[in-house]
Structure formats: structure tokens, C-alpha cells
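What follows are several structures.
Readers should treat all values here as calculations from the given coordinates under stated rules, not as data from a laboratory. Keep in mind it's a predicted model, so treat the numbers as computed, not measured. Cβ atoms are built from the backbone, for glycine too; each structure is taken alone.
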Structure I
């Protein structure tokens, strides 16, 4: 199945090296043969909203069919010779491809910007963003809900740099609740759409169901209207009815119960079965623990995944503490199993597009490596996920988030088998850095 072209047929796929050499209905032979009878052979999945490919969590990504892990929510480290990409070479190379975005939130903190950026600080942020896009980042991440002192001027100035570099802006918008007026998620969507109108930047709204909760139809209508104006807008979702974040973040400042329409008992400590109380909330907030919040209506998730411009983005990667949201390990299998097969919320081909070609196209304007990914076509990269549509499903839970998905039979990265029915290949180190072309 190739979502890029709609090709859907029983055929043989031949690989030579790290490329797809042949797709044919004729018989072919190879040094290694995988029997994919009754399985779906698809492009490798691209997680467009992840984080660093740490040596613990990256194996669960691989187990979920992901062949490219992109930290477009922002990487909290420099991109220079001693930074991000140098950390993942040689014996530390991950089994899947990796890349990421410039984190405005992290970078402004690293240079001492603690409030609204001064003109001099904004000039430095803009100059450094431009240099770091040339050095390897493939986008810009701005997250004003987590850094409220980021104002519209900063949004627009950095978006202009991204526009000039032909790189997208990924954003966790300023507000994530239906009210009050002037501070609602719809107001925040208006803000970022105005950034796009003013600068022309390609805009991506992160995990929109957890941002526009309870107002999804209105949020989708705003984005549809902006797209009809000619603006380049997309968004992503993870197929869960609960979001997750750290208790010490600005998201839990003020009257979060009214904003999110939840109570303490709607929060669960990730990696455990413990529901919170006022007392445990204070204890875990001091420890900056991650909790999940049962706060997203099912109809909001369904609306987001039905939008033709939406992609899949997990917004997580497991860490060894296991204080994680289960989306880090089961996001893609959850979509293709429970949502596609069991609920019929989306066709399999449309769902695969959201896992493959749509994220590739979102980023390939100045990232030629992605023009060969997300596709099952001759001369495309041999990043391939083979799964059983009858059994694919997530097994990760809030209580036990680090659990391999089931139904993923094989995953190939650069033409090499990185996972087979016996499990992930721990000696697999075929991942490559995904970087952009200098302007």
C-alpha cells in the first residue's frame, strides 16, 4: 500500500541496498525473502512530533513501526558539532532515522531571556535560529503556553526567519481551554493564523485535540478557512482521550481545573495506577512528575483524525523512568488497530497517509532526504513497515507505558531488518540524521 499514489495491490517488493528497486506482480527472488502473505507492506511510519531518540525509548518507537523519529516539538540541546547530531553516531546511532526542530523555549532560556525578549535579544534569537537551520534543524518550535513571555513579536520575527529558510513553524499554541474569552484556544489559534498571514510561514498546530478541547469544530473551521485563503496550515493528533504533561509546567498554573474541566481525580500519575488528590498533586508537582489528564472528548479525537490536513504525532518517546504517556510506544498501532479496524473511524489508506506521506511532505521543502521517505515506490528509501491489519494494536497503558505494540511483523530501515516477529534487533544501528539543505 502506497498512500502517496493510492497503489493498493498484492505485489512483490524487491530491495537492493537501501532503496526499493522493484515493485511487480511477477515472481522475484532475493538473498533474503520475507513472506508477507496476508500482511500490509507500507512505508515506514514517520513520527513528526517526538523528541530526542534516547537509547531507551527509541526501541519502542521501532516496535510501533516508526522508522523516522522527528523531534519537531523542539530539541533541547544545541545543533552544533558537540550537540544533537554528534550524540547519535557510531555505537550510539539509533536504529531509526532522526532529526528535530530549533526550540525557541529552550534556546531563549539558555541565553538568559526570562521575560519578553528585548530587541537585542530578539535579534540574537533570529540570527541564531538562521544559523542553526543551516546547521541541521528542519524547523522551528515555539510553545508559548509553556513560555508565556513569548509574545506575538517574537512569534512573527522567528516565523519570518523560518519562512525565508523554507522551514515550517511547529507550535504548541498559547491557550488550551475553551475559555475565558480572550484566553481561549480559539484565540490562540487566531494568533498563530495571524502569524502565518503576516509572514507566510508554513504552520503546524501541535496535537490539536489536546489544545482545542471542547471547541474542535470551531478550531477546524478556522484552519479550513485559513487554508482556503491559501495559507499552508496543518495539525497533528495522537489517538488518545487523555493528554499528558509535567505538573511543574505553566499548563498547571492558576485555575487549571476550570480551564480543563477536570478535577484532581482526573489526573493519573503516569507509570502507575495512582489517581491524584490535592495532597499528592502538591507532592508530585514539587517533583515535576508527568501525569495524564482524562480531559479529551472522544468526538474531538475523531474530528481531528478526520481532517484531511491532519497528521499523526505522538508527542512522546518513552524514558527509562517510565513516567510517560503510553502514546510514546503505541500511537501508530493504536490508530491502525482500534481506530481503523475496530471503530472504522478512518480508512486504512487514509490512516497510513497520516503516518507516512503527509508528514514527509510537511517537511520536505528543504529536506531532500524526506522526498524519498513516506513512500512505497521504486527508488524510494527502503524504510518499510509490515504489519498484520487483523491484529495490530497498542499494548502500552498509563500504568505500563513501555510496552511493545503487537501486530508489527517486520520493520526495515535503509533496507535492513531492524525488527522481525521475534522482536527488535538490538544491534540494529541503521538510523541516519535527517537534516536540511543550507539556504
Structure II
């Protein structure tokens, strides 16, 4: 294992002299982060992608007047007065099917049998539903009045040519993709998905499935982070699993190809915490140490245009730091909202929630009978606290907690926006 002498950039074993406010870290991220460039993608693979440009319709939908019912195309005014006790008779002169229009004119006293979606014949202005008509040989008996324009889909009724269908910045939903297909568009400009590299550090870590040795632990942060970056619209560029060796960590961090580098572990000020001093030497360590619990040892900086987030190794701290900072940056790069991606609810606090003025607290909570209570097990290494929790509450730095009976906003783990 390589070990370099301490330098002016080496902050190991010195502790944090001070900690940045959460708001300061968020401001730094927001100031340095903007959506990536657009790329041309197939519309069928664009689900949940973010549009990089407005989408304009090249045509009218429908492109022709068409029937909205199975029945008979006719002149609506000719059905006036028709009813069960006063049936009217029209001559049936043909049939119109989807893709197979009737080649002729509907004149006075005439009707055309028509199916839903078929082109409306010339001369007809309404469609009588089949349940109000009885066809016999070449005539139809009409037993209901249908007004002109009734049961007809007019040209451009859904979409008009030149209309802006979807605006830049929209995250595409399944119905949006369907709309693109309905106007014949197969390619759209979508914000490029951020490429994220995971650098996982730690001599004590082994992969799940391998025999567990004495004093070893299974590495879990990378599997959690993979799910989080997928949720936030990014793609994994690579994963580098390295021991606590300065040269290996530096190589993994500085290699080109990623928009974001997430370093899991080694972010604090311990003897084997190399990442902060490496980032300070090869790039910018803008923030190291944040006034929050958990995730206090978080570091944020950059190497050129690449954002680097140093995430604590404790699993809950890793999750918290990702959601507060790294996830926000990734979402902004992908053209999404930087806000928390969790749905929210309100609930009344059943038990006192203790914090401390000067730091932000990320508190896992359970919701029972419309009330919320903090979980007793809430340490930074207790990952199961996040699986037992329904969500979390954020206590701002200016408060020392909340009293029972306070109505709180709760972010729900199981409901993601």
C-alpha cells in the first residue's frame, strides 16, 4: 500500500475545524450544475427521459374527418323527429371501414354504414349510433335524432399541424410517448443522461456472495447507489472497487469518462481517508464537512467539469448525502427538478424529536394511525432503520427539535415522484 507524506493538502487526523451549512453546499451545487446537452433518441426508448427541445406536430390528428361510432353516416338534419314511434327510413348506399373510405356522395335520403375510425363520407355530417338503427336489405330504419356534427371527429380535433405538443424540460410519460407516435415522430431530442462512476473504497469490504472473513463486512453501498442513480435518470459509467491505497483511489477518481464521480467511503479525516486530500490536489475540494446528521463527513468538489461527491461509508450517511447533494446534482444535470424525488405527506408527531441548533437532522420515522414517531434505532450505520421507516423528516439547523403534537412534513420512501 502506497503512503505519501502529509502535505499542506492532507487533512487526515486533524478533524473538521468548521462545517459548512447545508444551504451553502446546495448553493454551490446549484451554481455549478446545469442540464447536459441534448441527444437524438428513438421515441420508443424515451420513457422518463427529459426533452431538450420543444416537440412540434408535423400533421393534423386526425388527418381527416372520421366516425367516432359504429353506425350510419348521414345528414343530421334529416333525422329530426325520428323516434321509436316515428321511425324514418333512409337508403343505404354503401359502407365505410377504417382505411377503406366510401367512394361516393351522401345525398338527401341516403346513409352509409360506417365503423369507428372510418373516414366520414362526403355529404354526411353526423353518425347515428348502431343501437338506434335497424338495417333491412338496402335501407335503414332510424329511431333517434342525431344533430349535425354529432359522433364525428373533425380533422385536427386532437392535434393541429405546427402545434407545440410537448415543451422542453418535460419528463416524458407513457401517454406522451403515445402522442409522439400518433403524429408519426420516431426521434426526439432528450437531455443526455449523466454518466456516473462509483468508486468504492475500503480494505474491509468484500462482495456479497463471497466467504466472509474475520473483521470483514459485505459491501452494500454500491448496490444502493446503483438504484438511486437509476431512479434519478443517470446511467452507470463504471464501478471501481479499490482498497485504501492513495494511488489506486486517485486513478479511479481522475480517469476521464464520467460526468459525476461518487466515492463511497474514506471521506472523513481518518488515517485511511485519502479521497479529500486527493481531490484537493487534483481538482477543487469546495466543501468538506457539513453541519448535518448523519453525513457530516461529506465532501463536494470537482475535477474540471466532472462533479465529485465524497460520500461517507456508513450506509445511512451514504444514502442521506446522496439524496441531499449528489442526487440533486444528477437530477439537475439530467434536466430534472433538483428537489427531493419523494412524495410527501403530513402527520402529527407522537413523540418528541430531539435535534441541536446549528445542524440539519435527517430523522427516519414510522407512521402509525396518522401520527409520526422517530425510530429508536437511527445510527449512521443502521441501514435497517431505513427499511423499517416509512420515510424521513428534516429538522432545519435553526431548530432544536419538535415537540409532540407538531404537524410535520414527511418524505415517503415508498412513493417516488
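Determine which structure produced the value 24 for relative contact order in percent (Cα under 8 Å, 6 or more apart), calculated from the coordinates; the candidates are I, II. Going label by label, the one that fits is I.
Computing mean count of other Cβ atoms within 10 Å over residues 36-43 for each of I, II, which one ends up highest? Write out the running numbers ahead of the final one.
Details: I: 18.0; II: 14.1.
If we compare mean count of other Cβ atoms within 10 Å over residues 36-43 over I, II, the biggest value is for I.
With helix-only ellipticity at 222 nm (-39500 (n - 2.57) for each DSSP H run of 4 or more, over all residues; to 500) coming out at -4500, pick the structure among I, II it was computed from. Don't jump to the answer; show the numbers that get you there.
Working: I: -8000; II: -4500.
For helix-only ellipticity at 222 nm (-39500 (n - 2.57) for each DSSP H run of 4 or more, over all residues; to 500), the value -4500 is produced by structure II.
Looking at Cα Rg over 2.2 N^0.38 Å, point out which structure of I, II has the largest value.
Working: I: 0.94; II: 1.46.
Evaluating Cα Rg over 2.2 N^0.38 Å on every structure, the highest lands on II.
When volume of the Cα convex hull per residue in Å³, for residues 148-299 alone is calculated for each of I, II, the greatest value falls to II. Each of I, II could give mean count of other Cβ atoms within 10 Å over residues 236-243, but the derived value 16.5 comes from II.
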